[in-house]
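Since every read-out is calculated from the coordinates, none of them should be taken as a lab result. What you see is a predicted model, and the numbers here were worked out from it, not measured in a lab. Cβ atoms are built from the backbone, for glycine too; each structure is taken alone.
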Structure P
Amino acid sequence: MANKTPVTIELTPQQLQWLESKTADHGLPNIGKAVRCLINHARDEASADEAIFGTIRCPDC
């Protein structure tokens with residue numbers, strides 16, 4: 001098992017609700033696992049950087 005470092009992140013209620021939904025939909029043990037899956041996918045996709053960070057999105061502003 002990989003060494004994990006606990007971190008704290010701030011999410012809006014809508015972001016947390018979405019993340020909890022995806023965690024349940026995919027049978028993941030907890031939200032931390034869902035976040036790690038998202039990060040690992042982004043790291044593995046060479047073209048993900050521009051798609052993720054190239055456009056400023058603010059649906060909760």
Structure Q
Amino acid sequence: MNVTINDSCIGCGACESICDAVFHVEDRAEVKSAGIAGNEDCVKEAANACPVCAIEVA
């Protein structure tokens with residue numbers, strides 16, 4: 001699974017609150033790639049919850 005954050009990120013923190021093993025937010029979200037394996041379901045949940053559709057999952 002490849003997870004990226006596009007430029008529309010507003011740093012709201014929704015992704016981190018749903019899946020903190022993969023996402024970290026300061027000014028904008030960052031992906032902790034090492035945490036993706038085993039957390040695919042919460043990554044998808046975070047992507048669906050993002051208010052600006054900034055999380056891209058492939």
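With helix-only ellipticity at 222 nm (-39500 (n - 2.57) for each DSSP H run of 4 or more, over all residues; to 500) derived from the coordinates and found to be -6500, which of P, Q does the value describe? It was calculated from structure Q. With respect to mean count of other Cβ atoms within 10 Å over residues 23-30, the largest value across structures P, Q is given by Q.
Sorting P, Q by mean count of other Cβ atoms within 10 Å over residues 7-14 from high to low puts Q first, with the largest value. Here the criterion is Cα Rg over 2.2 N^0.38 Å, and among P, Q the highest value is seen for P.
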